[in-house]
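Asks: Below you'll find the structures, each written out as structure tokens.
Each reported figure results from applying straightforward, stated rules to the coordinates on display, with no laboratory input. Since this is a predicted model, take the numbers as computed values, not measurements. Cβ atoms are built from the backbone, for glycine too; each structure is taken alone.
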Structure 1
Amino acid sequence: MPNHGTVVITGASTGIGRATALRLARGGFDVLAGVRREEDGAALHAEDGRIEPVIVDVTDAGQVAGLAARVGSSPLAGLVNNAGIAVAGPLEGIPLDEVRRQYEVNVFGLLAVTQALLQSIRAGHGRIVNIGSIGGRINTPFVGPYSSSKAAVRSLSAALRRELRPWDIRVALVEPGALDTPIWRKGEEGANETIAAMPDHVRTLYARPLDALVAATRKIAAGASSPDDAAQAVEHALTAARPRTLYTVGREAHIQGALHSLLPARTFDALVARAMKT
């Protein structure tokens with residue numbers, strides 16, 4: 001598949017989305033970059049004139065419709081569903097509204113954008129790349145809302161891949177491990193906010209492992225690899241003659257995936273408990 005045509009990327013303000021927008025623009029694509037703030041869009045366009053920012057919150061039906069209107073009947077070479085958030089905290093005490101917000105962005109928003117643009121993808125013989133997470137396969141304590149939402153993304157990607165096969169629309173899933181993106185810093189901030197909002201007895205019960213969670217998040221952020229690693233995987237999924245259905249990104253993600261596949265569940269649980277100091 002040649003490096004030309006128009007690609008839509010959601011969540012392009014920072015991290016994987018921004019790295020992907022810049023990489024694809026430099027590779028010859030015209031990029032419609034979904035951002036939530038005008039200043040983020042202006043910064044992207046200033047860096048590469050092939051990037052056109054579009055204000056879109058994937059949970060806002062009006063803005064998703066606005067994105068579809070901007071695309072109109074033009075064919076699309078690709079859609080990269082990257083917009084996402086991370087909600088953390090013990091399932092026993094996390095407010096249900098926070099869990100719903102997690103799914104509204106990571107799952108329902110992804111599907112809403114896909115539905116809105118599928119006709120244009122079909123017209124352009126385009127491809128769909130969904131950004132998941134190794135956490136969608138491997139659940140660790142206190143990131144249940146995030147991990148389960150990414151497991152849903154994994155499942156939706158497989159369903160879409162099989163449903164869209166008659167039109168030869170390729171669907172790929174990119175599953176990064178820890179990358180140097182703001183989601184980790186936001187995740188630490190969000191975890192502290194969620195912990196503060198929990199009932200006292202829940203904070204008391206989970207005090208030690210929650211402290212370990214915040215410390216682990218800080219450590220992961222410090223040792224994370226570049227978001228361009230994921231952007232490179234996205235580019236391959238969009239342009240390769242024979243793209244893979246799954247891209248696992250990062251050494252840590254490969255190691256975790258291998259251990260999770262090889263070890264008995266209780267042994268893996270024990271490793272996680274040791275790491276989380278539970």
Structure 2
Amino acid sequence: MAGSSSAVTSAGQGPQVAWSTPTEFVTLPSNGAFYPDGHPLAGEETVEIRFMTAKEEDILTSKSLIKKGLVLDRLIESVLVDKSLKARDLLTGDKSAILIAARVTGYGNEYNTEVACPRCETAADGSFSIEEVTVIKPSEEIDGVEFTSKNTYKFVVPMTKATVECHMMTGTDELAIARTAAKRRQHKLPDSNLTSQLRQLIVSVNGNSEAIFVNSFVDNMPASDSRFIRDIHSRITPTVTLETDFECSNCDYEQVGQAVPLTVNFLWPDA
């Protein structure tokens with residue numbers, strides 16, 4: 001939907017120009033599923049965003065927001081037309097779709113980056129049309145996974161045979177994981193990204209939702225159960241990725257649907 005401009009004249013003043021920023025509708029990978037009743041996106045297949053402007057460039061270059069890890073959330077909230085929506089309440093896949101669409105409105109469809117061969121690690125420069133390599137991945141239906149009325153899902157892990165209940169990750173979960181990582185770096189502690197993710201992801205174990213019980217399970221579960229949970233979550237979560245068919249000029253390795261890396265150049269093309 002395109003914007004327009006109009007000129008108005010005030011008494012004793014020259015013409016004043018009022019600009020209207022164009023907007024467009026972004027397809028949500030979630031199709032509005034997994035949001036609670038009453039959420040603005042519950043049951044909605046699209047969300048309306050404004051085109052990026054110089055205001056959003058100010059956000060992207062804010063050292064304070066970058067340092068606090070809030071720059072992407074603030075960018076999303078700035079381009080959303082519905083100001084009742086908060087980035088922390090959006091599913092992670094829907095956030096990604098909004099960011100990709102916003103980037104195209106601000107800096108165009110062309111994306112230049114390096115893609116490394118998974119076999120020989122040779123890096124090659126690539127130029128991609130974002131719209132052509134964008135792939136929406138809906139939630140998979142998986143045998144043994146039961147969805148609940150609370151927008152959570154349950155399944156039995158293979159080794160401990162525990163019934164694990166998880167929810168879809170939101171911006172709030174991402175922020176909590178980032179803050180935990182920052183605190184651990186501050187105190188020079190080893191990374192705990194996997195366990196931090198699992199603590200945010202898991203709602204209950206065998207019906208027990210007490211944090212101390214869930215955390216104990218996370219810390220002591222076999223690695224195979226941990227991998228199983230993360231695999232189920234990856235397949236269940238509706239998301240959007242950039243993928244392209246890849247052929248390595250060095251070792252002739254070929255792959256259909258190779259991930260295109262989202263580097264700093266994606267949102268900061270001149271960085």
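Asks: Using the calculated result 33, 20, 17 for semi-axes √(5λ) of the Cα gyration tensor in Å, pick out the matching structure from 1, 2. Walk me through the numbers before you get to the answer.
Replies: Numbers: 1: 33, 20, 17; 2: 37, 25, 19.
Label of the originating structure: 1.
Asks: Could you figure out which one of 1, 2 the value -10000 for helix-only ellipticity at 222 nm (-39500 (n - 2.57) for each DSSP H run of 4 or more, over all residues; to 500) was computed from?
Replies: Numbers: 1: -17000; 2: -10000.
Derived from 2, not from the others.
Asks: If mean count of other Cβ atoms within 10 Å over residues 89-96 computes to 15.9, which of 1, 2 did it come from?
Replies: Working: 1: 15.9; 2: 22.6.
Structure of origin is 1.
Asks: The value 4.4 for distance in nm of label points 7 Å out along Cα→Cβ at positions 81 and 249 was derived from one model only; which of 1, 2 is it?
Replies: Working: 1: 1.6; 2: 4.4.
The structure behind it is 2.
Asks: OK, next. Among the shown structures 1, 2, from which was the value 0.10 of FRET efficiency 1/(1 + (r/R0)^6) of positions 129 and 209 (r between Cβ atoms, R0 = 30 Å, to 0.05) calculated? Intermediate results must be reported in sequence, preceding the final value.
Replies: Working: 1: 0.30; 2: 0.10.
Among 1, 2, the structure yielding 0.10 for FRET efficiency 1/(1 + (r/R0)^6) of positions 129 and 209 (r between Cβ atoms, R0 = 30 Å, to 0.05) is 2.
Asks: Hey, another quick one. If we compute FRET efficiency 1/(1 + (r/R0)^6) of positions 65 and 161 (r between Cβ atoms, R0 = 35 Å, to 0.05) for structures 1, 2, which one ends up with the highest value? Write out the running numbers ahead of the final one.
Replies: Details: 1: 0.85; 2: 0.20.
Top value of FRET efficiency 1/(1 + (r/R0)^6) of positions 65 and 161 (r between Cβ atoms, R0 = 35 Å, to 0.05), among 1, 2, belongs to structure 1.
Asks: Identify the structure, out of 1, 2, from whose coordinates mean count of other Cβ atoms within 10 Å over residues 57-64 was calculated to give 13.4.
Replies: On the way: 1: 16.6; 2: 13.4.
Going through each structure in turn, the value belongs to 2.
Asks: When FRET efficiency 1/(1 + (r/R0)^6) of positions 73 and 257 (r between Cβ atoms, R0 = 41 Å, to 0.05) is calculated for each of the structures 1, 2, which structure yields the highest value? Walk me through the numbers on the way to the answer.
Replies: Working: 1: 0.50; 2: 0.90.
Top value of FRET efficiency 1/(1 + (r/R0)^6) of positions 73 and 257 (r between Cβ atoms, R0 = 41 Å, to 0.05) goes to structure 2.
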